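Taken together, the values in this text are just the output of simple stated rules run on the coordinates, not laboratory data. Since the structure is predicted, the reported quantities are computational estimates derived from the model, not experimental observations. Cβ atoms are built from the backbone, for glycine too; each structure is taken alone.
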Structure P
Amino acid sequence: MPVFDFTNTSNENDGEFVCTYTTFHSNERSATTETPILVLDNKERKWEHYSCGFFANQSRKTAFEFKEKDGSISANILQIDARFVSLVKWLGKNHISVRLSGENQEDGYAVYKIREMASSGSGKLSAEDGFLQYMIERLFASNAPQGDLDEDEELDETGDDMKLTSLQSISDFMSCAGKTLPDNIRLWARRNLAVAHSHEVTPEERRHAQRALSIMMNIQWKNDYFEAIDPQEARKILDEELYGMERVKQRIIETIIQINRTHTLPAYGILLIGPAGTGKSQIAYAVARILKLPWTSLDMSSINDPEQLTGSSRIYSNAKPGIIMEAFSMAGESNLVFIINELDKAASGKGNGNPADVLLTLLDNLGFTDNYMECMIPTSGVYPIATANDKSQISAPLMSRFAVIEIPGYTDEEKKVIFSKFAFPKVLKRIGLNENECIVTEEALDALVAHFVNIEGVRDLEQAAEHIAANALYQIEVDHVSQVIFDSEKVKELL
């Protein structure tokens, strides 16, 4: 059970007794009876596991009104997770009927789940319960706020006569879970909500503000604290994904150990330089899997103008965010592995400016600004992994942002092992062939490797495995043979 930091609220007001509760600061990622959302008084009466009612007395924020057969019965809130104070106040302010899941304990009724009920009183969940669960999930993913909540920071929605559901949902989210956002994004959201609600701006400006809000609010803005990673599990993943490459694996394990010591990402990403087909992208995917982060890729060979990365200004009717901002949106969170393919093509922009200069702001971990969003995006949780074929084409400023790992081409013996132990069995399994149905002899393997002797990577070898397996499947299905054996002559003929 975690250690909680308890803080008292109020006690008495103008001679009138006011029930008190305490807030506790917890960073647990889910609720249980041992780590509840809140605790209700149960000294006078024990409450059922499923209990319905409303949060009440919102001026004091102190009670829950249970709907019982013998009428409504109030129970004081004794303790509440500081992250959920605003949510409980919002539920009470809007008189939203909820169902509590909890358990009676010595110190009170420990509530670990809150569901929204339909207003009809049928006992069914409301269609809006999904939004409530989304907010609860985001609150659990956030860290406990420090200090008391500032009542003056609540949104003033008076005069809002727009009935767009999405804007209302964003306003509700800001009221309940605004504390989960970085300070600059929370202030940005308020400004854009004002624009989206205003009739003093053009419809185009309101549309852009609403679109930007929708993008920003659907990203989970995490802090840059990383939990420890098991180096042995990381090594297991690397061995599953990569054959050989001991120097590369050691460098990645070194990065993992550094994260475990500092609980933050290293200041530099990884730049993988080597011939095509040597597994550079596979390494990047393996790192994302080890870090348990979503990943997104950016192909610099397709970027001709910096605006593709930074987005376009809202002054244009067809304005839109840039690829980097869209990557955050697709990932759904601010911590991600950013795979930059063909970094050596970054300086070949044909528009106004150099795309490589934009990457520098992303790689410096100081924050990235998208022209459409008009807001600085925190990038401290972004781990960049770049790939390139030609190191000489990368500028010195870009190169200095990475720890460079050069990947040599594979030897003939390594190609044989990769084909026979990894590529070929993987293809056979995928298309449903047994190993005894398609056999490649040692002489055939020698001929296969000799055919690609001038190619340092193994991508062509993997394609050859596909070709051989497909040919074997064809012979088994069409010619009705039980087994296909490829010798050196058959391989040469097939290729």
Structure Q
Amino acid sequence: MGALKTFPVSAIVDNRRVIIAGNGEAAAAKIRLLAKTTAKIEIFAENPEPELRALADATQSLIRNRHATVSDFRGAALAFIATEDEAADRALADMARAAGVPVNVVDRPELCDVLTPAIVDRAPVTIAISTEGAAPVLAGILRARIEEILTPGTGLLAGLAGELRGRVASLLPPGPKRLSFWRTFFSAEEFASAATKGASEVRRRAMKLLEAERNGEAGKGFVWLVGAGPGAADLLTLRARRVLSEADVVVFDSLVEPEVLDVVRRDARRIDVGKRKGAAKASQAEINDILVSEARAGHKVVRLKAGDPMVYGRAGEEIAALREAEIEHAVVPGITAALGAAAETATPLTHREHASALVFATGHAAPGEDGLDWAQLARSDATISLYMARTVADEVAGSLMAHGLSPDTPVAAIENACRPEQRRFFGRLDQLPALASRDDLGGPVVIFVGRAVAEGDWAGAEAFGGSGSANATLAA
């Protein structure tokens, strides 16, 4: 390992002048970077470009329509040279040094006193990544990876820590309890999530945790209702991944893919409560009891559901049980199956010419029940997304046509959306009934009905009846 050629420090620019000399995009990039600080930005550019002047106005920066001189640099905290002309860059850098100001010259490390690192901004927390000018692209890649780890609320937590420090010190003696409080405050996903809701929510949770630590009641459980998305593990949200990496117990459904479960912490307990057609491993009441009992035992519990937990995931019943038991809980949204299927097939669910509304409905209420307003569903300017409706596709089609929807309305179905074994079907509404009698479909199916559906990518899609391609069926 070689010796460092640079020593990382943080320059104090609060309420101090920082000079930017130059015009064009290089100078604009430095303005955008410095606008995140409390520095007084002063720009020198002869005949500044309109975009530069607009940026200066937007950031409340002072702009001077002339070249900088030595006297302009005097007293500044830093100087950035961005003319993109080597001779001009060198001359201005010499002026800054003559005025005793550290200088950075864009893309010319040999002319620099200081280098600008890639910065992860979670103010007041900042992380600077420098490759000493050798590999700026690598620094940018590393910054992106660190930004994934540090939640957007990290800065808020850091700021509130200063506010809470005295209170914590007065209630918790130095030692394990105080350390436990701060570790939970900074690392638990429940605080990262609370930070997205604002300082008041963080304070509320912090006070609750503080009292629990003081009274020896810390370690109380927490339940997350997490959407696993429609299949592929890389469709999990960053928050879902963080929660799964913290979980002590994961209660999951049958539609959750094995590769999603691979994200779960290895030593976490996994409880399969998956419901399958004709058989259920656990009733909803039993699932509710599992969530409550595991949380009361002090565990961090994840209720992992395919798609989004709030869309036909019975999350409402589970949340009601958690509220009644006074168990802290939160929801992590996921990509619901209809949105995943639409993305896979490039199907616009709303369209300026074809669909001004989007309706989500379940096939469970289709066979002669009063739960669906078929007249409302049949409105011609809506895209209908039907879940769990394959086995009643004939009744769905009949009801929609009986209430006025044209038999030639475009219809599509996607089995196992966002999974390698995905299958696509396309045709007309009067052809949809054939889907109900097929015995070769075992995965979850989403059905789309509406004129906008025809705008999707259905090349190679099968016909509903299984005889040839959809294109051939439509042509016939």
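Annotations for the structure displayed:
- Ranking P, Q by distance in nm of label points 7 Å out along Cα→Cβ at positions 130 and 170, the structure that comes out highest: Q
- Test item: distance in nm of label points 7 Å out along Cα→Cβ at positions 242 and 290 calculated as 0.7, pick one of P, Q: P
- Ranked by distance in nm of label points 7 Å out along Cα→Cβ at positions 50 and 402, structures P, Q are topped by Q, which has the highest value.
- In this comparison of P, Q, the computed figure 22.0 for mean count of other Cβ atoms within 10 Å over residues 34-41 is attributed to P.
- Computed 0.80 for FRET efficiency 1/(1 + (r/R0)^6) of positions 226 and 394 (r between Cβ atoms, R0 = 35 Å, to 0.05) - originating structure among P, Q: P
- Distance in nm of label points 7 Å out along Cα→Cβ at positions 186 and 442 - highest-scoring structure of P, Q: P
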